[in-house]
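Peer 1: The structures come next, written out as structure tokens.
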Structure 1
Amino acid sequence: MTFVADTHAIVWHLMDEARLGKAARRAFRTADEGRVVCYVPVISLVEISLLHEKGRLRPSLARILETLAGHTGYSILGLDLEQVKAFAAFPAVRDPMDRLILAAASATGSRLISADEVLEGRGVERIWD
């Protein structure tokens, strides 16, 4: 079993775990323990960088990457052709960042850790509460 972490989910896991739903906390715990792999899509790293530049996110991209590097249960997921094909299958998801994260979960056959209800019912199991 694998997971894909939405941007807010990975940030909250690393910086403010109290904001996570119960099921999301359990999923991250299994990745922390190295029992599963949690993919962090590269688009989430782009979004983290943009949020930090705008002053909406305190930790820098470098800090997030440093923290992730210390966990064997996490892997940065680069954008590939399978994700691009999956992206094309979700035109109803208006936000391109959300759409790419959903495509990452779909293309890898992973469950998605996200509070974003707009991603529910799109053929990918969403984990939160």
Structure 2
Amino acid sequence: MKAFQKMQPKARQNGFTILEVMIAISILAIGLLAVFSSQNMAIQGNNRANRLTEAMTLAQDKVEELLALPFANVNATGSPVNDPGGYTITWTVNNGPITNTLLINVTVTGRGLRKPLQLNCIKTLL
């Protein structure tokens, strides 16, 4: 007899409504967009740092090359050198602030640098 009795529906059904699911998906999407945006900014920052490191390495190499030359053989100005990476390296050599010294200024430009990178060094007669 109980098999034929009509079951009474409960006042509250268990489960999620479509509105609750849509709100949860929207919150998740906003969170994922924020993560992807910060990831993109991190990649751009890493690329900028990589270009700056490459430019600094090229400037340091040129300074070391000029420091290795004998004092009398250091050129006053150098013709620009185009690096295969897209950088241009120029340098000037002037009399230093103290006698028997030379002030070496190496400038690297190009390949997305916001401003030219300059590296200064003093070479002594010793």
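Since every read-out is calculated from the coordinates, none of them should be taken as a lab result. All values derive from a computational prediction rather than experimental measurement. Cβ atoms are built from the backbone, for glycine too; each structure is taken alone.
Peer 1: Suppose FRET efficiency 1/(1 + (r/R0)^6) of positions 29 and 85 (r between Cβ atoms, R0 = 41 Å, to 0.05) works out to 0.80; of 1, 2, which structure was it derived from?
Peer 2: 1
Peer 1: When you work out mean count of other Cβ atoms within 10 Å over residues 21-28 for each of the structures 1, 2, which one comes out largest?
Peer 2: Of structures 1, 2, the maximum of mean count of other Cβ atoms within 10 Å over residues 21-28 occurs in 1.
Peer 1: Please state which of the structures 1, 2 yields 3.2 when distance in nm of label points 7 Å out along Cα→Cβ at positions 61 and 109 is computed from it.
Peer 2: Details: 1: 3.2; 2: 2.0.
The value was obtained from structure 1.
Peer 1: Now a separate question. If you rank structures 1, 2 by Cα Rg over 2.2 N^0.38 Å, which sits at the top with the largest value? Present the calculation step by step, with values, prior to reporting the outcome.
Peer 2: Working: 1: 0.97; 2: 2.41.
With respect to Cα Rg over 2.2 N^0.38 Å, the highest-scoring structure among 1, 2 is 2.
Peer 1: If relative contact order in percent (Cα under 8 Å, 6 or more apart) comes out at 34 when worked out from the coordinates, which of 1, 2 was used? Intermediate results must be reported in sequence, preceding the final value.
Peer 2: Values: 1: 34; 2: 18.
Source structure for this number: 1.
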